[in-house]
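What follows is calculated from the coordinates using simple rules that are stated; it is not laboratory data. Just so it is clear, the model here is predicted, and its values are computed rather than measured. Cβ atoms are built from the backbone, for glycine too; each structure is taken alone.
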Structure 1
Amino acid sequence: MTLQFLYNEAAAKLHDALLLSDLHLGIEYDLQEKGYHVPLQFKAVAAHVNAIIKQSRARQVIFLGDVKHDVFGLKDKEHRMLNAFFRRLKTKRITVCKGNHDSEIEAVKGITVAAPEGFLFEDTLLFHGHAQPDPELVKKADAICCGHEHPLAQIREGRHTWTEKAWILGLQGKKRFTVFPHFGPLVGGRVFDPEKHLVRFLSNASCRNASAHLLSGVRLGKVRNV
């Protein structure tokens with residue numbers, strides 16, 4: 001099954017599912033404690049996801065981990081926010097691949113939670129990326145999708161340098177892999193470094209030879225040259 005990248009979105013469609021990663025809902029609470037006047041964004045994020053569901057005609061949503069932000073549990077206010085977020089989505093078929101920030105997310109209503117080791121969807125292994133995937137699932141999969149990295153590409157033009165969200169596409173052995181950019185509007189990223197990547201399953205060589213693509217579809221070239 002071919003992954004369909006959605007133009008100018010940190011999202012893709014696989015079969016009938018919309019795939020997203022790294023929303024980090026609730027990061028606003030951390031920012032507020034540091035003195036930033038940041039309102040909760042879950043309603044706007046849900047509206048954005050619903051717009052993409054409609055555009056892509058997806059029938060279900062699969063989150064590749066880190067839907068929530070708090071690593072150390074599930075506070076009452078975060079629990080209420082997540083319940084409200086998922087209720088707003090225009091599909092009742094919602095799966096979360098558990099990420100390193102998704103502590104106790106099993107307590108949230110209306111979702112299916114997949115283990116950090118991943119699950120097979122059609123012919124593709126889906127997991128967050130902080131844990132090693134199940135070796136048996138890796139053997140069965142034709143392709144692999146994960147998040148966790150929050151990859152950015154650094155672009156230089158003369159004296160100016162800036163970063164943009166990027167897809168990382170490559171081969172691990174004979175398996176195609178895709179590292180998703182982060183979807184959350186407030187969470188940061190980092191320039192993808194093939195020597196210091198966070199997805200432990202991927203080898204340095206695979207990351208060096210992978211290619212970086214902007215959300216617009218522009219191919220920047222191999223990661224080692226970007």
Structure 2
Amino acid sequence: MATGKIHWLPFRSRPAPERRGGFTLIELAFVLVILGILVSMGAGLIPLLVNQNKLNESRAIVKEAKTAIIGYALATGRLPWAAAGTDGTETVNRRRGYLPHETLGIPGTDSYNSPLFYSVDPYLAASSTIEELKGRLVELINESHAPGLFCDGTSIRAAFVVISPGKNREADAPNDDNNNGIVSQTGDDNQFAKPGDPQTSNYDDILDAVTLSYLLGRLE
């Protein structure tokens with residue numbers, strides 16, 4: 001017999017449909033756009049990174065050559081003469097030219113595979129002992145003997161300089177005075193750029209120098 005009571009059935013929420021795996025077309029398009037932007041940015045950075053790496057490598061090569069020349073002075077009591085050719089063998093009485101890398105026993109090219117250049121104060125390449133070399137340095141510092149090599153105009157009196165011609169593979173002014181792209185015995189003078197001068201569209205040489213006072217200190 002019916003009692004007249006209403007029996008409520010328990011309410012059960014309907015489960016939300018599960019989302020299928022994967023991306024929608026809009027999401028895929030968004031991801032592809034982002035990837036395209038990142039790839040284009042990376043492609044633009046690669047040449048810059050390559051150039052910076054070569055610049056740093058050439059700077060390190062020039063610095064290593066400078067260290068080797070100081071070691072040569074400590075071992076022989078004189079600085080080496082420059083080389084007349086890219087074979088790297090020093091040529092007596094040659095004050096400007098190629099790095100005498102064969103004489104020094106080191107590589108003679110930079111990261112661009114260009115030969116390194118070198119110039120020396122000739123008074124320091126004609127000594128024969130450490131004491132004589134030190135005495136000649138003192139004379140140059142005191143100007144009782146006229147200095148023969150300068151950087152930054154004539155404001156820096158140098159014992160020697162080492163130069164990488166840089167990315168354009170040619171020495172630039174003021175390191176090259178007759179516009180033939182090399183540092184030569186004739187046609188170029190004894191004044192060079194300041195070490196560490198910034199790279200520009202007209203100058204990309206990498207130059208390092210040892211001053212008279214610095215070399216004297218290393219020999220003490």
Structure 3
Amino acid sequence: MLNPADLQALWLTLQLAALSTLLLLLLGIPLAWWLARSRARWRFALEALIALPLVLPPTVLGFYLLLALGSRGPLDFIGLAPLAFSFKGLVIGSVIYSLPFVVQPLQNAFERIGPRPLEVAATLGARPLDALLTVALPLARPGLLSAAVLGFAHTLGEFGVVLMIGGNIPGETRVASIAIYEHVESLDYAAAHGLSLVLLVLSFVLLLLVFRARRGDRVLSL
């Protein structure tokens with residue numbers, strides 16, 4: 001059984017993951033669509049920038065986000081309230097850190113479609129936005145599902161970035177990964193196990209959905 005503080009941390013984690021995933025899809029779909037179709041020379045620089053969180057230590061990214069979102073940072077300079085150590089700051093950090101997990105599956109899915117369906121849609125009078133919404137996204141459904149699940153699951157377990165820019169404020173920034181770390185520090189392994197087991201089961205179920213959807217899509221394509 002989870003204690004009330006852990007239930008609160010779990011609920012906050014689910015809220016953070018859901019909101020971050022929504023923002024990631026809204027940002028990632030047009031980015032992936034442009035990257036899949038563009039031939040701009042600087043496209044590779046943008047791809048490298050998006051993929052940077054894959055190789056950058058989370059504490060390094062969290063440190064620079066702390067400088068950017070904290071007091072005496074750019075937000076303070078232009079007269080906006082600092083967002084470090086707040087739920088909004090966690091959302092920004094999660095979106096930046098999980099962006100490659102959403103953009104790359106979508107980009108691969110869009111590239112696999114090929115130009116032919118889009119050319120047919122164009123001959124029927126479809127505008128680029130219509131082609132994206134009515135042709136590309138339905139054909140890229142497995143990639144879209146993978147991107148959504150990976151973005152959600154990656155946010156569930158994030159620790160380094162969250163700790164750097166959010167700290168451990170109950171009800172505001174104390175998410176499940178921070179709560180688990182806190183339990184281990186205090187040698188309360190039973191509480192750490194309970195919360196870890198919930199995240200383990202949830203992550204496994206999410207991956208089952210992805211692989212089940214991919215299998216169903218392959219069967220339909222046959």
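Observations
- Parent structure of the calculated result -25000, given that helix-only ellipticity at 222 nm (-39500 (n - 2.57) for each DSSP H run of 4 or more, over all residues; to 500) is the read-out and 1, 2, 3 the choices: 3
- For 70, 20, 15 (semi-axes √(5λ) of the Cα gyration tensor in Å, calculated) the corresponding structure among 1, 2, 3: 2
- Calculated for structures 1, 2, 3, distance in nm of label points 7 Å out along Cα→Cβ at positions 63 and 111 is largest in 3.
- When distance in nm of label points 7 Å out along Cα→Cβ at positions 71 and 207 is calculated for each of 1, 2, 3, the greatest value falls to 3.
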